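Take a look at the structures below.
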Structure I
């Protein structure tokens, strides 16, 4: 992640595909940051693999994809709505 900020009840950060962590891991860290907790302290309702196919999420930013496309992926946790976009933005908004 390269930048982060809070604005209007939402936490926004950006993901760098060249970074060492996967997009799904970056999303988990963004949720933890938005909640103000350490990622290992996330509640069981935040296990992304139980809610979405994290492999599909990670493939969206795979550098070996033949043609980059614009996309946005949105899903809800019990307390937040998360939106991930092809421009690298991750937004965590309280539900």
Structure II
């Protein structure tokens, strides 16, 4: 049975569900941070929830492609959707 990650899950809970090592998790965070910076350039002033679905799907595919290129496991959609609202918010607040 597939269990979805809760939105209020901790980073450690998300890492465990993703079955990432600590180093793989760092790669995931770095990649999603870079993707979030690109998103806020393409869609200034928007939260992750207000990014068009096609753009969210492109970011999901790009994230998994980059993970695979680093020999890391790819992430399921629930892990990705748990991470990206925070990554976009943090990227927007750091500019």
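Worth a mention:
- Structures I, II, by distance in nm of label points 7 Å out along Cα→Cβ at positions 40 and 64: label with the highest value: I
- Comparison of I, II by distance in nm of label points 7 Å out along Cα→Cβ at positions 8 and 48 - largest value held by: I
- Relative contact order in percent (Cα under 8 Å, 6 or more apart) from the coordinates reads 42; which among I, II: II
- helix-only ellipticity at 222 nm (-39500 (n - 2.57) for each DSSP H run of 4 or more, over all residues; to 500) derived as -22000 - corresponding label from I, II: II
No value in this document is a laboratory result; all are computed from the given coordinates. Owing to the predicted nature of the structure, the values given are computational and were not obtained by experimental measurement. Cβ atoms are built from the backbone, for glycine too; each structure is taken alone.
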